[in-house]
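Derivation of every value follows stated rules applied to the coordinates shown; laboratory data play no part. Source: prediction; values computed, not measured. Cβ atoms are built from the backbone, for glycine too; each structure is taken alone.
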Structure 1
Amino acid sequence: MLDIDTCRERIAISGTEFPHRPLQEVLDVATTLGVRQLELWIPHNFVFEDLGRVQSILADQGLHAAVISTWTQLNLPGDVKPRQLLIRQSIEAAKVLHARSVNTYFGAHPTRTPEDSIRTYRENIMPLVELAEKQGVYITLENEFEPTGQDLTRRAVGVRRIIEAVNSPFFRVNYDPCNFYFAGEEPYPYAYELLKDHIGYIHLKDGLKYNPLIHPDPGEGFLWKDLSGDYVCCPMGRGAINFEPLIGIINSSGYNGILTLEPHVHPAILMETFRQSLEFVRQRLQSKDQGGRQ
């Protein structure tokens with residue numbers, strides 16, 4: 001059985017819930033929740049030029065940046081260089097802050113074929129993978145949902161094709177079960193089984209297919225849209241994803257990375273959603289009866 005201190009080292013909260021808010025707000029929430037690990041975003045939570053100050057604040061408050069994330073989609077149209085620079089900065093920040101990995105995205109391109117997208121993405125990411133390897137930092141690619149249906153990471157087979165094309169032990173998957181669900185893909189067991197050997201990081205949130213006849217208005221910016229439909233987020237264990245066996249199988253699989261909570265709900269219910277989700281995950285990590293599907 002895992003004790004609370006061990007859970008503190010495995011569960012993180014994501015700064016994506018606090019875009020362009022003072023960093024201290026994220027740190028205060030983590031302290032209130034009893035969480036030590038953080039996913040911090042550049043530039044949403046701090047700018048690269050403030051790295052030294054961030055390092056000092058985290059040390060003073062006994063908190064740790066486990067992952068550095070950037071909203072960088074290297075397959076999008078337009079100039080890729082600013083996005084590559086942001087990933088370079090995130091790798092340098094991860095090195096300084098002793099974070100294990102940096103998180104990135106793929107993106108939808110309206111004119112490239114899947115083959116062209118993978119080839120171009122590989123060309124764009126390889127110099128960064130080489131830098132990450134030198135620094136001892138992993139790059140993870142998160143699967144995403146989106147309304148055009150053109151992002152290859154909407155499908156587990158697409159994610160696997162990208163991972164195999166890059167072909168580096170320092171390039172891994174950020175497995176987000178809820179993102180797969182929102183994209184109309186079975187998160188577990190299907191997507192998990194296809195990707196389990198490549199998982200380097202995990203995002204956790206839960207969700208439901210949205211219909212105004214049965215759900216309250218989630219608030220502006222919190223109705224999540226995909227080609228497959230509209231969705232809302234909810235506390236862990238209250239949505240459509242079969243997290244009971246999934247967390248069990250993750251815990252018994254040898255995965256020793258971070259599980260990051262990112263509720264994606266309105267600020268009015270964010271703290272309570274964090275609390276409920278944190279308790280849900282802690283209980284299942286501490287359970288003696290692990291082992292996945294029966």
Structure 2
Amino acid sequence: MIHIQKENTLETNPQIPNLSPNLQNLKSAPANASGLDDQQPTDWERHDPSNIIVYQDKYLLWVTEHIKGSGFLENARIILLSSTDALNWKFEQIALERNPSDAWDNLSVLTAFMVPYQGVFYLFYTGVNTDFEDSNTSRRGIGYAVSNSPYGPWERPPDNQILHPGELGSWDELCVDDTNIIRHNNKWYFYFKGRQINSSPGNSDVGVAISDNLTGPYVKHDTNPLFKGHAFTVTKYQNGLLALPGSSNQKVLWSTDGIHFVAGPPLKHKSTGVYNPADFETDPPNPHIDWFIDVIPSSPRKLQRVNLIFPE
């Protein structure tokens with residue numbers, strides 16, 4: 001049984017940080033990698049790579065897969081890819097499919113994020129209900145499944161939808177999506193994307209909710225939204241947090257307190273998943289990331305590895 005504590009009042013440093021020197025001239029370049037489309041059905045496409053973990057000497061990556069041209073409407077699912085060297089990937093399994101019961105996630109599951117914590121694996125995802133009609137009007141939220149192994153089987157706990165859209169009229173009234181969770185200041189910082197009803201995906205913003213416990217309850221921060229972003233990533237880097245906001249805001253963002261971000265150089269990316277075990281540690285030893293998995297905006301969409309090039 002998980003003990004739930006009420007969220008404490010937050011105190012944040014209002015000082016906007018200076019950009020980390022190593023990020024001021026950051027560049028990226030596609031890398032040679034194979035197998036990211038291994039066993040991909042011909043009428044399906046892959047996108048929204050999760051963060052990446054290592055388990056038993058394998059890199060593990062969760063990816064959304066849905067029928068080409070169907071959007072959310074054709075039973076999007078989450079699959080698992082693996083690699084021993086982060087360059088050559090292969091298909092492992094269909095990890096999570098829509099909930100077969102009459103539930104909030106009984107049409108589609110997508111945009112995975114993995115948190116290994118205290119010997120348990122938590123697979124966070126966005127769920128879509130059969131009431132779904134249109135991506136610009138149908139509200140949707142975030143939940144999770146748990147397992148003792150990253151290969152499953154995955155169990156959905158009761159009341160597993162833990163992040164909901166905001167009230168009507170709020171900046172995230174339509175959806176909360178694209179889970180990114182960081183262990184920061186001895187709390188869990190849950191970054192998510194939101195937007196308003198009848199707005200386009202390019203108008204998405206990123207906010208944060210904070211909790212003492214991984215599975216909540218989470219309290220959305222008063223400063224939200226924090227920055228413009230869609231299919232974004234937040235990860236630890238040196239003594240702060242690095243954000244890649246996605247295709248609608250292709251810049252490097254940097255923060256030391258997890259709330260206030262400053263813009264850095266442009267960096268081409270669309271939807272990224274990084275390997276960074278320090279994201280779940282309280283006091284990591286100066287984490288450094290060298291590569292990520294990204295989406296190629298083609299038809300159908302494909303995945304690629306991208307190397308980060310830091311200045312000397």
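So the values come out like this:
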item	result
Among 1, 2, which structure scores highest (criterion: percent of Cα pairs over 26 Å apart, for residues 61-196 alone)	2
Which of 1, 2 leads on mean count of other Cβ atoms within 10 Å over residues 109-116, largest value	2
Among 1, 2, structure where helix-only ellipticity at 222 nm (-39500 (n - 2.57) for each DSSP H run of 4 or more, over all residues; to 500) as derived comes to -12500	1
For 2.6 (distance in nm of label points 7 Å out along Cα→Cβ at positions 117 and 205, calculated) the corresponding structure among 1, 2	2
